[in-house]
Each structure stands twice: as C-alpha cells, then as structure tokens.
Structure P
Amino acid sequence: MCISRKYKSMDIKHFFMMLIWLCQSFNILAQTDRPNFVIIIGDDISWNDLGCYGHPTVKSPNIDQLASEGIRFTNTFLTASSCSPSRCSIISGRYPHNTGAAELHTPLPAGMPTLPGELKKSGYYTAAAGKWHMGPDAKNDFDLVVEENNGDGGEDQWLRVLKERPKEKQFFMWFASHDAHRPWQADNFGIPHNSAQSVIPPYLVDAAGTRQDLASYYNEIQRLDYFVGEVKKELESQHILEKTIILVMADNGQPFPRSKTRVYDSGMKTPFVLRWPNGQQNNGLTSNSLISVIDIAPTFLELAGVEIGPTFQGISFAKVIKNPSIEHRNYVFAEHNWHDYEAHERMVRSKNFLYVVNNRPQIPNQGPADSNGSPSYSDLKNVRDSGKLSFAQTDVFIVPRAHEELFDCIQDPDQLNNIASNNQYAGLLEELRSIMNQWILETGDDIPEQLTPAWYDTETGKKLDIEQVRGEMPGTRTRAMENTNKGPF
C-alpha cells in the first residue's frame with residue numbers, strides 16, 4: 001500500500017512537534033524538581049561558637065536543630081576573614097585576588113558571573129535581604145535586593161521576601177545578617193547570656209570587660225539563630241521546606257583580637273550546616289571533608305542542573321552531600337589583604353596542617369579597627385602594660401612577625417606553636433611552600449609594590465587624620481580577574 005507524500009509530510013511534522021512537546025515537558029519537569037536555595041550568612045561568627053559545634057554557652061537551638069536534621073561540616077574554610085571580600089568570593093566562586101574585590105569595601109566588578117546570576121538566567125527567582133556589602137553591580141544578578149536595616153540585625157526583612165516571592169518559580173535567597181558585627185545591639189533580645197559563663201580563648205584575657213564583650217557577642221548569635229528558626233517555619237508553612245536547601249554559615253571569624261582578619265582557624269574556619277533531605281537519610285551526620293567556600297557556587301549550580309562556567313574556580317561537593325564520609329579536597333587557600341590596616345598574608349590548609357606566609361612581617365597583626373576599640377583589646381593592653389601577658393596573649397603585639405608559620409592543627413588546634421623552624425617538619429614545610437607557590441602562580445596572585453596603607457590607629461582603632469588612598473589591588477598586574485585557573489586542590 002502506498003502512502004502519499006502529503007501524509008508522510010504530515011506524519012513527520014507531527015513527529016517533530018511531539019518531540020518538541022516532550023522535550024519541553026521534560027524540561028519543565030526537571031525545573032520543577034530543582035531545589036530551592038537559602039543561604040543564611042552570619043556576620044563575624046567563628047566556627048565553634050554554636051551549640052552544634054560544641055560551645056557550652058551560646059544559645060543556638062534552631063541552627064543546632066538544622067544540624068540534627070542535615071549535615072554538619074567541620075572543615076569548611078573561607079577565602080578571606082574580611083566581610084566584603086569574603087562575600088564577593090562566595091557569591092562568585094572565586095579567590096579574592098581573582099574577583100577584583102580583594103580589599104574591604106571594594107565592589108564586585110560589573111560582568112563578573114555569580115551564583116545567583118547563573119541561577120536567574122536558568123529561571124530561578126533570586127533575592128537578597130539584610131546586609132549587602134558587595135557593591136552596586138552585583139545587584140543586577142538579583143530580582144530583588146532589600147537592604148533596609150531597622151537598627152537590628154536586618155533579619156526581619158527575610159520573612160517578607162520569602163512571603164512575597166513569586167510562587168511559580170524555584171528561588172535562591174541570600175539572607176545576610178548584621179549579627180554578630182560590632183557595635184552590639186542584641187543585649188535585650190531573648191534571655192541575655194551570663195558573662196560569668198563566657199568561654200575565654202587562651203589569647204584573650206579573663207577579665208570583666210572581655211567576659212561581657214563575649215556575652216554580648218553571644219547575644220547577637222542568639223538573635224541570628226531566632227530568625228533562622230523563623231525562616232524554617234515560613235518554608236514549612238509554604239510546604240516547601242523539604243524542597244529547599246538551607247545553608248547556614250558566616251563570612252569570617254568573631255570580631256575579637258586574633259580572630260577576624262586572621263588566617264588562622266579562628267578567622268578562616270566557618271560554621272557550615274546544610275539541610276536538604278531530598279529523600280536521603282543524612283540526618284545528624286557530620287562531614288570532615290575539606291571544603292572551600294568557593295565550592296558553594298559550583299555545587300549549587302550542579303544541583304540545579306545549570307552549567308558551571310569556566311570563571312568558577314571552586315569544585316562542586318555535591319557528592320559529599322550525598323555521601324558525607326567521602327573526601328573532597330587536599331588543600332584550601334585563603335588570603336588577608338587590606339582591612340583597615342596594610343596586610344598581605346596567604347595560607348594553605350590541609351586537614352592536619354596550616355602553612356602561612358606573611359609578606360608584611362614588620363607590621364603587627366592585631367585585627368580590624370572595630371576589634372581594636374573593644375573592651376577585649378583594652379584588657380589585653382592593660383595586661384601588656386603591666387608586663388603579665390601569657391605567651392598566647394602576646395600574639396597580637398609581636399613585631400616583627402615570622403615570615404613563615406607552620407602549625408600542627410591536630411596537636412595545636414589554636415595554632416599557637418609555630419613549628420616552621422623544627423627540622424622534624426622540614427619536608428612538610430617545603431611541600432606546603434611548594435603548593436602555596438603553585439597556587440600563587442596558577443591563579444595569578446602577586447605582591448603589589450604599593451599596598452593600601454593603614455587608615456586607622458592600631459592602639460585605639462580610631463581613624464587616622466590622613467588622606468585615605470588605596471594602593472594597588474593584589475592581582476592587578478597579573479590580570480587575575482581574567483584568570484580562570486582553579487589552582488591545586
């Protein structure tokens with residue numbers, strides 16, 4: 001039996017129409033199954049200042065509950081212990097010197113691909129609420145940015161943004177808190193922490209001012225934790241909690257001497273709690289895998305089914321979410337550039353060791369200006385002036401500092417004992433020095449001849465009466481913004 005060309009043409013036409021319809025249907029189905037993302041990022045909170053990380057005093061029941069329902073990561077590291085460089089690095093998936101925003105209060109340049117920008121192009125609704133701190137151009141990657149701050153931590157904007165989102169789209173939310181940044185504003189929130197129960201790290205002084213300073217810091221964490229719980233309740237009320245990845249983290253360590261801006265764990269290690277059931281039994285699990293925060297962007301893009309572009313220097317850890325026991329990286333890297341004071345430090349961290357290079361050893365490394373105006377720093381200065389500082393407490397005042405430092409992070413978790421000159425570790429020192437140099441070369445890092453100088457007094461934290469002029473940004477001469485090399489990992 002013969003079939004006319006007319007009917008053949010119609011059959012072929014109908015076949016291709018059906019094929020297109022099926023492709024579109026599968027695409028819609030795939031997009032429907034994609035997870036929502038909520039990143040909650042605290043301001044100036046050290047990794048071990050939450051109950052789920054073993055702190056005996058801090059009230060963080062909602063974050064602790066998320067940890068009991070998800071995965072608690074114990075080896076996640078920032079790329080900068082400085083607010084805006086850290087946030088720009090997280091959102092772009094790039095090292096600070098590769099973003100063009102390596103120093104405090106420098107904006108992410110226009111055209112830099114970001115996690116929300118790529119998700120937005122793929123159909124996600126993207127919104128940010130609370131603290132911003134990444135410059136004007138990055139706002140183009142969000143459908144909505146709400147920066148209002150009513151004198152508190154800024155978290156009260158989060159629920160409104162969640163409630164008013166378009167309900168037909170998957171979403172990415174960047175909820176950034178001003179808690180726990182100085183000056184303290186949460187001492188009357190909830191049940192205040194008792195200063196008698198403050199936990200004093202060995203590099204601070206056990207004195208009344210420091211104890212109350214820490215208690216006020218804990219109060220700020222408590223307020224952040226309350227709003228984490230409110231976000232979870234809102235997601236539950238919208239029946240989308242089980243379809244949403246919630247990540248709680250911080251941008252740098254606590255705003256105390258020897259923490260914020262420093263490349264030690266007290267500055268660079270972040271709490272990292274991720275909840276995403278997705279039908280998996282990962283409740284209350286712990287991952288000791290080494291993670292860099294530049295890995296967040298490629299991970300979320302992979303989970304959303306979005307192509308990971310070449311500018312993202314991070315490595316997806318989606319496999320670790322599915323199996324928290326597996327390893328991810330051998331090394332993470334971080335940098336300390338200008339944050340109120342001239343600085344140029346680099347670090348490489350393995351699971352067990354930390355290697356630091358300080359290219360401004362002639363300058364004290366006490367911390368940022370807000371920390372230098374704190375009661376905790378005043379207590380340190382008082383003990384210094386009386387000649388009674390302990391070995392650990394002298395750290396912020398030492399000049400000159402060591403150019404190289406090496407720490408055994410298992411035996412010395414506070415990183416107080418520099419073993420770089422110990423012949424027993426000579427081979428390891430050379431190995432980590434080589435890895436560091438490889439990272440510097442491959443990612444286009446450099447040491448500018450004219451770094452931005454100090455704008456604040458180291459003793460008081462007050463502004464200097466000078467013209468505040470920036471020097472050369474690291475990576476400028478090497479055109480690091482154009483560099484897409486991931487470096488060793």
Structure Q
Amino acid sequence: MPDIAPPPDIAEALARIVGPRYVIGPGHDQEPYTTDWRGRYHGRAEAVVKPADAGEVAAVVRFCAENGIAVVPQGGNTGMCGAATPSASGRSVVLRLDRLNRIRWTSRLGDAIAVDAGCILADVQRAAEEIDRLFPLSLGAEGSCQVGGNLSTNAGGTAVLRYGTMRELCLGLEVVLPDGRLLDLMTALRKDSTGYDVKQMFVGAEGTLGIITGAVLKLFPRPRASAVAMAMAEEPEQVLDLLALARTRLGDRLSSFEVMSRRQIEVIAQHMPDVAIPFRLESGWYALVEISDTQAGDTLPPMLESVLGEALEAGLVQDAVVASSEAQAAGLWRIRHSVSESSKAHGYVVSHDSVVPLEKQAEFIRAVEAAILAVEPSATVVMHGHVGDGNIHVLGILDPGLCLLPEALRAKAAAISLAVDGVLAPLGGAISAEHGIGISNRERLRRVANPIELELMRHFKAVLDPRGLMNPGKVLPDEHPG
C-alpha cells in the first residue's frame with residue numbers, strides 16, 4: 001500500500017456521506033469493531049463508518065480510494081481468522097454493513113431471494129420460510145453473522161452435504177469495487193454462459209477485491225418432515241462406513257452428517273451446564289445424522305431407525321439415540337452448535353479448518369492428533385465437523401495454566417499448525433474448508449498453496465486493487481497490512 005498521508009478530518013468527511021450518527025471516530029468506543037470475536041487480534045481505525053445502502057458504501061470507498069485510506073469491511077465480526085479486524089497502524093476505516101439489512105425481494109416461483117449483504121443469516125432463513133421455502137445455510141453463529149461475511153468466506157455449515165457451500169448457493173452479487181464503482185450482477189438466472197463467471201471472484205475473497213453489498217441466493221422446497229439421531233461409534237472408520245450406508249439407503253434425504261469426538265463432547269459438558277448430554281460418553285465418536293423430506297408424514301423416523309439397526313447389526317455403531325420430538329432433535333443439535341463456545345472457554349484454541357478426501361479421513365484423524373500432542377503433550381485435542389463433506393475442525397486447546405507469554409503462545413500455535421499441515425498436505429487436503437484465510441492462515445497458505453494458483457491470486461489483486469487498499473494484510477501472504 002502506498003505511503004499516502006490521509007487527510008486529518010476523515011471522520012468528519014465520512015459523516016458528510018453517511019451522517020454523524022453513523023461514524024465513530026478515534027478516541028471513541030471502537031473496541032467492538034477493532035477486535036476479533038476470539039480476542040486474538042486488536043487494531044485501530046481512523047473511523048468506523050456505517051453506510052445505509054450500496055450507494056453510500058460506494059461513496060465511502062470512493063473517498064477512501066481518493067485519499068489512500070485502507071478499507072476493512074466488517075459484517076457480524078464472527079469470523080475465526082481475523083479477516084475483519086484492522087491492523088494496529090490505525091490507517092484504515094472499518095466499514096460496517098449492519099444497516100444494509102433489507103430483504104429486497106423473494107421469488108417462490110424462481111426459488112430465489114435477493115438480500116442486502118448486512119442481513120443476518122437467521123433473518124434470511126425466516127424470509128425464506130415466509131414464502132414456504134428454505135435457505136439451507138446453517139451454522140452456530142447464524143443469529144449474528146451476516147450474508148456478506150458468509151459469502152466472503154464461502155461459508156459451509158451443517159447442510160453442505162445436501163445443498164453445497166455459499167459459492168453454490170449464490171446466483172448473483174452486487175459489489176463495490178476498490179475504486180468506488182458499483183458492479184451490479186444481481187441476476188437470478190440459473191443458466192448463463194456469457195463469458196467468465198465474474199461474481200465467483202468475490203466469493204471467498206474476504207473483502208480483498210471489493211465489498212459485497214447485495215446477493216441473490218438460491219432457495220429450496222421447505223422440508224415437511226425430518227428425523228434426527230445421534231449414533232455412537234468407536235473408530236472413525238465405523239463413522240465413515242455409517243456415512244456410506246446412510247447415503248446408499250437414504251439418498252438425497254440425508255441432509256446432515258456431523259461428527260464430534262468424545263473429548264469434544266466432554267469439553268461441552270464441562271463448560272455448558274445448560275446443554276444436556278442424553279447419553280453416556282463411552283464411545284470414541286458421535287455422529288449426528290439428520291434426514292428430511294418435502295413430503296409430510298411420519299415415515300422418516302422408522303427409515304432412520306432401520307438404517308441405524310442395520311449399522312448396529314454390522315457392528316458399525318455401538319448405540320444410537322433417535323429424537324422422538326422436535327425438542328429432542330433441537331437438543332441434539334444444540335450439542336453440536338456448542339462446540340465453539342465451549343472450546344473457547346476451555347483454553348487457548350489453536351483451530352484448524354481442515355478438509356481431506358473421505359478415503360483419507362481416518363488416517364488424518366489419527367495422525368493429526370499424534371502430531372499435535374508431539375508438539376504439546378498437555379494440549380486438549382478435540383475434533384468436530386461436517387464429515388459428510390470431508391471437513392474436520394481439529395482444535396488443539398492449550399491450558400491457560402502454561403502461563404506462556406503472548407509471543408511464546410503464538411510460537412506454540414505456529415508449531416502446532418506446522419505439524420497439522422505436515423499431516424494434511426501429503427493426504428491431498430486443504431487448510432481451510434469454510435473459515436477462510438484472514439490473518440491467522442496467511443503463512444499457512446504460503447506453505448501449502450500451489451505456487452501458480454498463488455501467483456494468479458496476486459495478479460487478480462493487482463488488477464482490481466492496484467493500490468492495495470481493500471482489506472490489506474489479509475489472505476495474501478506477502479501483502480503489507482494497512
């Protein structure tokens with residue numbers, strides 16, 4: 001980023017664009033906007049600005065471009081990798097998208113919904129339900145995360161097995177480019193082969209190529225019936241064999257297949273006393289299985305019970321709990337959605353958003369735990385994730401009692417990540433399935449990325465953002481933070 005001195009009245013100038021109520025200048029309470037969710041990264045900003053619509057976003061970005069000011073877009077600030085946190089230099093503006101929260105239109109016939117990027121994910125889900133449709137992205141932070149952030153990290157969640165990631169759920173985008181121009185690609189077309197699919201460049205780019213201000217998203221028929229169960233297996237191979245059996249017997253009805261290690265559930269039980277664990281923790285692995293159908297009726301629970309019975313006879317699972325009510329199903333899902341909060345409460349989390357081919361999953365699970373414990377024998381290693389799509393979140397939780405200084409803690413975390421990558425790369429895996437790169441995974445990206453792919457990413461960045469003002473210091477390993 002060029003060394004351009006910003007004007008002295010940045011907050012005042014931004015207030016003329018969005019109104020004084022929607023600008024927080026230096027010296028005011030910027031802490032909620034300059035610190036990431038996990039408290040790992042702390043920055044400063046010339047101002048926090050909250051535009052009302054895409055036009056105001058464009059005006060803010062244009063002003064920043066003209067004055068050499070970096071822009072850090074921020075949605076719900078629920079990310080895991082520091083991608084929405086400004087640097088400590090203070091030479092940037094945090095652009096919050098909260099006020100861009102309109103549902104623009106819905107189409108029951110076209111199975112589509114157009115939304116502002118600042119819409120809370122849960123609000124999009126409710127808007128779809130109002131026209132008897134489903135928006136399937138579901139994750140633990142859905143009550144506070146925003147659609148723009150979901151797109152910027154290519155979020156996946158618990159229903160990827162059936163519906164795909166945000167990249168697959170996106171039909172169209174509206175993006176403010178680094179020079180302040182507004183790119184309108186808000187199409188709902190399902191087929192369009194007129195040149196490059198430009199919108200996909202911005203999905204997963206974490207705000208480094210532009211700021212997503214709107215999106216057209218796919219909807220699906222709303223399920224009328226569902227069944228949920230928790231199955232207990234001793235070894236990861238048995239979990240994978242259960243997945244294969246469920247796919248064979250249930251087909252497209254299989255909507256989610258989640259997994260948690262026993263140690264992960266023990267951590268939940270320790271720190272989340274209001275989360276009920278309705279089974280004994282006697283097995284090594286716990287698979288949360290959900291099936292659903294657009295046809296109403298009571299056929300799904302017996303269908304799921306039949307598959308689990310077959311798995312029991314084959315020795316794939318030791319036991320299973322099938323929810324007999326919506327409340328029990330919600331209770332099982334609550335266990336799964338408590339992993340992040342409970343792990344954070346347990347200690348310093350060194351998190352890995354790993355994905356490997358399913359055929360290598362069991363080998364990865366065993367080898368990666370051994371690799372982490374070789375670096376730090378006292379670490380608590382927990383795992384959870386969306387095993388149906390190969391995404392296993394591997395966490396090495398360090399005991400706060402180690403009393404490591406921040407530098408030593410970061411060094412220990414880096415050593416753990418190096419060990420994880422040493423297992424991951426030979427198995428054909430990737431370091432980020434859905435959390436993105438942000439700050440925390442930049443050096444890991446340098447280590448494992450295809451050099452030609454990384455070169456192309458740098459070229460894209462140079463063409464769209466030649467001055468390096470869009471979310472500097474994120475994703476690309478060599479970029480200087482703003």
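All of the numbers you see were taken from the coordinates with simple rules; none came from a lab. Not measured: the values here are computed from a predicted model. Cβ atoms are built from the backbone, for glycine too; each structure is taken alone.
Assorted remarks:
- Structure (P, Q) behind the derived value 0.40 of FRET efficiency 1/(1 + (r/R0)^6) of positions 164 and 332 (r between Cβ atoms, R0 = 35 Å, to 0.05): P
- Relative contact order in percent (Cα under 8 Å, 6 or more apart) - structure with the largest value, from P, Q: P
- Volume of the Cα convex hull per residue in Å³ from the coordinates reads 180; which among P, Q: P
- For Rg and Dmax of the Cα atoms in Å, for residues 52-315 alone computed as 18.0, 55, the structure of P, Q it came from: P
- Among P, Q, which structure scores highest (criterion: Kirkwood radius over Cα pairs in Å, for residues 364-451 alone): P
- Looking across P, Q, the calculation of distance in nm of label points 7 Å out along Cα→Cβ at positions 236 and 388 that yields 5.0 traces back to P.
- Rg and Dmax of the Cα atoms in Å, for residues 124-187 alone derived as 12.5, 40 - corresponding label from P, Q: P
- Computed 9, 31, 30, 19, 9, 2, 0 for P(r) over Cα pairs in 10 Å bins from 0, in percent, for residues 244-395 alone - originating structure among P, Q: P
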